[in-house]
1. Hey, volume of the Cα convex hull per residue in Å³ derived from one of I, II reads 164; which structure?
2. Using Rg and Dmax of the Cα atoms in Å, for residues 134-253 alone as the calculated read-out, with 17.0, 55 as its value, let me know the right label among I, II.
3. Looking at distance in nm of label points 7 Å out along Cα→Cβ at positions 62 and 326, point out which structure of I, II has the largest value.
4. If you work out distance in nm of label points 7 Å out along Cα→Cβ at positions 158 and 294 for I, II, which one comes out largest?
5. Quick check: 39, 25, 13 is what I get for Cα extents along the principal axes in Å, for residues 246-301 alone, calculated from one of I, II. Which structure matches?
6. Taking FRET efficiency 1/(1 + (r/R0)^6) of positions 182 and 398 (r between Cβ atoms, R0 = 30 Å, to 0.05) as the criterion, which structure among I, II has the greatest value?
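Values quoted throughout were computed directly from the atomic coordinates according to the rules given, and no laboratory measurement underlies them. It should be emphasised that the depicted structure is a prediction, and the values quoted were computed from it without experimental measurement. Cβ atoms are built from the backbone, for glycine too; each structure is taken alone.
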Structure I
Amino acid sequence: MRPVIALMTSLAAGGVAAPALAQTPVCPNVQARIDAEAVKPHRAHDLLLLAPHLGPTTIKPLLEKADGGDLEGARSAYLAVGLARHAEALRALKSRAWPVARPQKLGKALALLALGDGSATGTIAAALRHPDREVRLGTAWALYRMKQKRPRTLLYEALEDVDPAVRLVAARVHLKLGSRRARKVLNELFDSNDPVYQPVAARILLSAGVHFRAEQIERLPEKDRARAYATLDLRGRRPLSRTLKTVILSRNAAERAGAFAALAVVGELPVPILRRTAKKAEDLYGELGSAELTMAAALLGDAAALDALSTLNGPAAERAATVLWAFAGAEEADRRLGADQARALARAVERWLVIGALAAPWESRVLAAVEKIDGTVGAELARARVLGPDGPGLRTAIRILGRAGVPSDLGSILGVVGRGEPRSRVAALRAAARVCRLLES
């Protein structure tokens, strides 16, 4: 695996120093770069991600794009104008004649609704009943991006759509609002074993904190099984350590990793006893069982285990990362480790990033796990990763800095705009906009 970060950073010294900025007004420059990026030829998805951060100068070029010959691009351009939510946009939309072509007409109706004007709600409701599945799905996703009550009310009807993709979009919104109907839709899709929609329904249910029974967990996406097992182990009253001591000998790798994570959360079992108990797991499963034990002991504060984490690589590092990912999913995870312990853990994770010990998806997971355990240390680790090459891990680091960054992070965030692929540039601009918004507030 290729190295991710060329040089070790200063986590050992108590944090990664964010690069200093030149003495220039950075945030106006951020807005200018967002607006310039928005009017480039773009995937519709990228444009809509930038939409809430667009300035008023983008209204005219986007409306000109909406009136162009690309009918599908017109809908996203109209919607971006609406999601930017500028008063000038509402005036500009109302002053323009209604387009004739259906995608443009629907785009304008959605833009008006995003701006709080429901005068064309009938057009949107008709689109949700259109025989073309792509029209219904595109409309559902557009409503998903709006936070007001009326779009959510319109989307409720889509919970009964004949297409599972449309139902999933509606369920994403209405599950958060406590809808039993949305929960039923997701449960049905999870039980369907459909190779496309079952994993998506599972992730939505997991993100909403839904607990799964043991027999359901094996149908979850592989990366989520250990976390679900840990949650199951921690449900209700505290699990008995002797029960978990049995589970860490399981042949089921996800169940075993979940038990190690649960033991680390409970914190009742002294590390020496854990080591003796887990010796059988090492004998049975070799290096991989040893890696799981090492992470559990590190999470319990064992200094030798924290040092040993840095030496793991490849499959062993990913087994240790699985325990960390499962541990971070517990509600108590952000209260279990002190700052010094979290920073020592982050140093080991940083070492994995330096030597390329993890496959790309696991980079993102360990970065997110460290942020969950300690937000400050997570931001320090993200500052190290954002200096590395492009990929999913870079985008996760950027998103972390968008949540927890400070003005002095803007230099490294904006550096990605000049070198990253389109998805990473968009992620960096969104993060920079959020840091600037926090600064202005």
Structure II
Amino acid sequence: MLKDVKRIYFIGLSIVLLVFATLKIKGMQQALFWDEILYGCAVQMLSENIRFSPLAIAPDFSRGHPIFFHFLYAKVYPIFGLSPIIGLKLTNLSIALGLMTAVFWITRKIADEKWALCATLLFSLQDLFFVQAHFILPEILLSLLCLLSIYCFLKRKFIGLFICVTLALFTKESAFTLWVSLGFTSLFFREDLFKKLLTLFFSALCISLYFIWQKSIFGWMFFPYHTQLISFDLLDVLEKSKVIFYDLFLRQGRFIWIGLFVWLWIIKRKSIQFKEPLFLALIFITSYLLFCLFNFYTSRYLLSILPILFILFGFSLSSSPLNPRYKHLFCALSLCLSAGFLILDKGNTDTRRGSQDLQLITKQMSSYVESKLSNTSICTDYIIAQTLELPCAGYIDQPLNNIQFTGLSSPHKYAITSSYNRSLHLSIHDNKNYKLLKKFQKNRAHINLYRRIP
């Protein structure tokens, strides 16, 4: 009987994965969006001559990041036998489905199948994850590697730990917070201390050699543009803390179930048996948030810690002394809040469902400019410039060479403003030297084409 009940939840997981993949089919056919242009085009360039080297991708496209993400995707996407963009999006979706499966599998280890399925379903409804699941960006891969690293660390699977931590470090620099968290936890929970520290040492050695190699080639270890964005200014940190607090705790009503965990920790902290896992989770979340505070921040960076929060959610429901009826009601309420926000939200950044609106009108604008204004000078923002200059982004057939994104002081006959860059839009919107020629809009997303008055 018990086996039959467990089988039902595994069937439920299969259905959740299938429905999720089906909902993402439409996104497979979309052109590259926002930062996806840099990563997607970089992978396509690498696929022409695949090698694991800082020289394999121009720094303007790699942004100085270690290239495991690019290398892996360049190797995998041709397997699908489809166009590069669709193949790359399918690759990312496959990893996203793997991440959902990992959330379920790990949650059932510390709770049970019912709450594991609830946690996985709730995780799949988070806009940060749902939107990013088919985007060609490293955050989904990094999130999976961080989660598997923590699992291997707690299970003392040292070969798996070395592989996952090393690959996480070779995916993005923010994985250094994972390495620090694992090392710090090792010093507090000293079982197998030598093996843990030795494993982490060799992971650090591998990535250090890569960055030394990169410095010998380019003269810098980390991309200069990124290091310039590091800020310890108090006002800047406070402003980012407000944004992060909203993204992590208020968005989609997450404060409700995070509150459940805090309450449970207060009343049962002496009897909880998972002290090392909880310590590691809190240290990793804290260190990762500090990294975000002092560096450039965008919402999708939180994907590395989001799965951990949902595993804690499943554990909290399983361990809670609440009546099962109230647990089910609480879970249903959380699912309704998340689903409602996901459906109704019209924001058009790369972590909001409204991004598809901005993608659509970007395609319309690019087609119009390519057919009508291909031989005239145009001033615009950096993202629009990429869509018009890089055929690999999927918007145009031939690159346009007359695009400027250095500001209004550069010579130009036309200007394009958009939801990508509010400051440029505001500087032109009420400027009498420009006349609105054409407007592309869907819901909150907008792109305006102006003609400069001589």
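1. On the way: I: 151; II: 164.
Clearly, the read-out refers to II.
2. Values: I: 17.0, 55; II: 16.8, 48.
The structure behind it is I.
3. Numbers: I: 4.5; II: 5.6.
Result for distance in nm of label points 7 Å out along Cα→Cβ at positions 62 and 326 over I, II: largest is II.
4. Details: I: 4.6; II: 3.1.
Sorting by distance in nm of label points 7 Å out along Cα→Cβ at positions 158 and 294 in descending order puts I first.
5. II
6. Numbers: I: 0.45; II: 0.05.
Comparing I, II by FRET efficiency 1/(1 + (r/R0)^6) of positions 182 and 398 (r between Cβ atoms, R0 = 30 Å, to 0.05), the maximum is at I.
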